[in-house]
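What follows is a group of structures, each given as structure tokens.
Please treat every number below as a calculation from the coordinates, not as lab data. Just so it is clear, the structure is predicted and the values come from calculations on it, not from any experiment. Cβ atoms are built from the backbone, for glycine too; each structure is taken alone.
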Structure 1
């Protein structure tokens, strides 16, 4: 999942971003409201963590502008403006959640997981597809109850497949949701990580659960084709 952190306090922004990257998210950082508005207009994000007191453009104005064109993006306001009226205004303007500063990082993590589950009508933190289970909170994948050693990027790719179990997912879509904007669009990173993920899953399952659709992308193998 790809997240944009919009926070003008650079140290706090970097700390949040680094923590979420350790959780396996692809994270972009932004310290200015106007730049955030421009990024949200051209880049694809699953969720934005948005401060309100921003240079360039107030966070509430960023939120209003985003909601004019994008109703799908999950937005979590993270702000020192913690009054009831501030929270009501933020939620009424289209925020999906509101967390006041100071905050515990563990709570921010939990709220992000909750918002992303809502995006995919997911009711709990454990995804299951056939013999594979993936705990999105603990970032652990298992086959028949046995943990398999996946890298953070492999876990993120598997999670995205399991959230879209019937969909053919293009390489471009994976790049948009699993990598941040620093990745080279001509990189072979997707193919390399798919290959290593496929090898580990095949070894654990005794069959290859990932199907390559030439010219289209990848999908999980249907049970009736095994």
Structure 2
């Protein structure tokens, strides 16, 4: 039986009106921002399902802009997020998309950088302010950002999982969940921990091997 927490009963602390359409949208965009990295000048929001149908009336648009600016769901600045985006020189568009079997409250967020590159994240607001990231730049994933998480993408090779596991074990960390997603000769390793990762250990891990992509997401930093 699933344990019921306080947020399952009373919902998240947030700027309204909807936990799914505002709090959830803010959290998706905030987490996407941290996955993609800073330095973007333009962001396209491709809205799916009910996000697309009601995004203006429910404040989803302001919530998404607030998230990519680094605002948390309870931040009162979300109400004026369009103005804040203009002040920092970030442009944006809201566009419709059909993500097929995705949750109705889903969005594809595409970050555009000055050098012409882009990076996208797809996420869903699944109710009560809870979210799920389902795709990172073309790789299907499943994680919530509720726990400290390591995302490590690399060319398939022997010993990589042992390398990560041993590095964490040597410093006394417990791995709550570890899973791999393989596409051809590339592997995305998702590692969820039960406590924050020491920055020096993260540097040691990512510098010890060759990664195509690496990111550490700490729940204490906004999600």
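16 is what came out when relative contact order in percent (Cα under 8 Å, 6 or more apart) was calculated for one structure; which of 1, 2 is it?
Among 1, 2, the structure yielding 16 for relative contact order in percent (Cα under 8 Å, 6 or more apart) is 1.
Here distance in nm of label points 7 Å out along Cα→Cβ at positions 59 and 99 has been calculated and equals 2.2, so which of 1, 2 was it run on?
Numbers: 1: 1.1; 2: 2.2.
Answer by label: 2.
Given a computed value of 18, 14, 9 for semi-axes √(5λ) of the Cα gyration tensor in Å, for residues 147-194 alone, which structure among 1, 2 does it belong to?
Numbers: 1: 18, 14, 9; 2: 20, 13, 6.
Going through each structure in turn, the value belongs to 1.
I have -7500 for helix-only ellipticity at 222 nm (-39500 (n - 2.57) for each DSSP H run of 4 or more, over all residues; to 500), calculated from one of the structures 1, 2. Which structure is it?
Derived from the structure labelled 2.
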> Taking P(r) over Cα pairs in 5 Å bins from 0, in percent, for residues 43-114 alone from the coordinates of each of 1, 2, which one would give 3, 17, 27, 24, 18, 8, 2, 0?
Replying inline: 2
